[in-house]
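Got some structures for you, see below.
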Structure I
Amino acid sequence: MGQTQNKEFQNKVCVITGGAGSIGLESAKLMYEAGAHIMLVDQNSDNLEIAHSNFKDHDRITICEADVSKSTETQNYISKTISKWGKIDILFANAGFSGTSAPITSYPDDIFDKVMAVNVRGPFLACKYALPEMNDNGSIIITSSIMGVTARPGSIAYITSKHAVIGLMRGVAKEAAPRNIRVNVLAPGPVDNAFQLEIEERASKASGINVTEMLNNWISLGRHATPQEIANTAYFLASNNSSFSTGSVFMADGGMHI
């Protein structure tokens, strides 16, 4: 379950949305091994149960099904975390929705709204309701994307949402700084997981080209990331090793944006 040997997160309380996905789960494994108590949040109950089965000590890990775009369900997973372990030290707002592939002139209004609800309203609500329940000196991580600092045709909703959370992060970082709560964005490039594969298959079908191969050619390191590699960056941002970093975008994209 990883290489972490220390217990630097001993008794730290961590909330991870999108916790049943590959990045959320791999991040949870690293923090769990370092001693954290972890609330995994996801909309898919079956996937949550599978994720939960990866951990032996269920006193230190629990799950909560939630639509992160809804205020009441956000308050519920926050309150369940507090009731079980006390105040929160780490919030990883990682849940995401990719939308569809279409030019802006034919992009479906309802899918645009859903992308914005999950990818922007979700972390907004997470920060809104978690911050009052966080210990000072904590860390908030919000997942953006390589598409938060660049763009491509056909993904207008996803691109807009991932740019938006960088602004959200910067605003929250200013507000949280007096309590020494650090707020940063993690911006992965293409990751070898089901979420990315769905995007690439859809884009390949729409464009008639092999998008996976095209992306690997764009990435300076010549390949997709593993979920574990992205989790390593999330772990760094959650830990005291990033104690003087706030308001920043941390790229984990293999040099794709340069």
Structure II
Amino acid sequence: MPELPEVETTRRLLAPYLEERRIVEAEIRHPRTGRRNENPQDVVDRLKGQLVHRLDRHGKFILGRLESELTWVMHLGMSGRFLIVSPEDQEIAHTHFIARTDRGDEIRFIDPRTFGFIAVFTPDELEAELRLGRDAFIDLPRTPQLAARLNGRKAPIKSLLLDQRIVAGLGNIYADEVLFRAGVRPTRRGGDLSGQEMTKVRKAIGPILKAGIAAGGTSLSKSGYRSPEGRSGEYRRKLFVYGREGDPCRRCGTPIERLVIGGRSSFYCPDCQV
């Protein structure tokens, strides 16, 4: 699933084509794509004629700030990606949403697994629908605040880092990389981490996400994440633990191990992470 670096890469590439552009018309091609609005047609009706002032991001969500008080919300889900094309360009399979701008560009959303969505929310709907913690990249809580959120929690630290209500934006790949950099085993109870360990976890988040963004995100396969320009994310070449079960640790040479936490694969070095 695309995480913060992939979503930020997408936002940066979409921004020149959407900011200060007016949406001439929009089209929902699949009901699941518009499912987060009470009526999928609301997406089309609310977007039409709107000027997009700017594109923001909060965690894994791209937020289009419209000239009204509405917010255009975009989420890539498991397999979603955007394309910037001309209306004459042939559509590819699983194109489930199209927005046309006054510049003549088309913004197309392709999502084979339909876990992503497009929505347009009022302020009240936005508050009710997106209950997110502070952004992991641009608004990361200080160590005491983060420790307070984890105080007394018995869940594994890996699961807590994935909880978007605590910190928004981390997913399976980057949480594993953060914990490796911090030297903390993913099975440790979040509430048992010392102040020093919490500091290490917090300090690892920014550099890991920054490197992921600089590399255009992580694409683990040919069918993985693609940017609006069609490029794969190159951070996979720099991964220390994620997806490297049985391979030697790049730091100490110990084989990387895999386990399942909360139904998600987790990778770690049994020697470097305690």
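Since every read-out is calculated from the coordinates, none of them should be taken as a lab result. The structure presented is a predicted model; accordingly, all values stated were derived computationally and were not measured. Cβ atoms are built from the backbone, for glycine too; each structure is taken alone.
Please compute distance in nm of label points 7 Å out along Cα→Cβ at positions 14 and 206 for structures I, II and give me the label with the greatest value.
Result for distance in nm of label points 7 Å out along Cα→Cβ at positions 14 and 206 over I, II: largest is I.
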Read-out distance in nm of label points 7 Å out along Cα→Cβ at positions 54 and 238, computed value 1.1, structure in I, II | I
Where is FRET efficiency 1/(1 + (r/R0)^6) of positions 150 and 230 (r between Cβ atoms, R0 = 41 Å, to 0.05) largest, in which of I, II?
-> I
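Suppose semi-axes √(5λ) of the Cα gyration tensor in Å works out to 36, 21, 15; of I, II, which structure was it derived from? Please report the intermediate quantities before stating the final value.
Numbers: I: 28, 19, 18; II: 36, 21, 15.
The read-out comes from structure II.
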Hey, FRET efficiency 1/(1 + (r/R0)^6) of positions 86 and 134 (r between Cβ atoms, R0 = 35 Å, to 0.05) derived from one of I, II reads 1.00; which structure?
-> I
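As an exercise: distance in nm of label points 7 Å out along Cα→Cβ at positions 102 and 166, calculated from one structure in I, II, equals 2.6. Which structure is it?
Working: I: 2.6; II: 4.6.
Working through the options, I get structure I.
A value of 25, 63, 12, 0 was computed for P(r) over Cα pairs in 10 Å bins from 0, in percent, for residues 158-213 alone; which of I, II is the source structure?
That value comes from structure II.
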A value of -13000 was computed for helix-only ellipticity at 222 nm (-39500 (n - 2.57) for each DSSP H run of 4 or more, over all residues; to 500); which of I, II is the source structure?
-> I
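Among the shown structures I, II, from which was the value 24.1 of mean count of other Cβ atoms within 10 Å over residues 118-125 calculated? Each step should come with its number before you reach the end.
Numbers: I: 24.1; II: 18.6.
The read-out comes from structure I.
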Using Cα extents along the principal axes in Å, for residues 6-109 alone as the calculated read-out, with 51, 26, 24 as its value, let me know the right label among I, II.
-> I
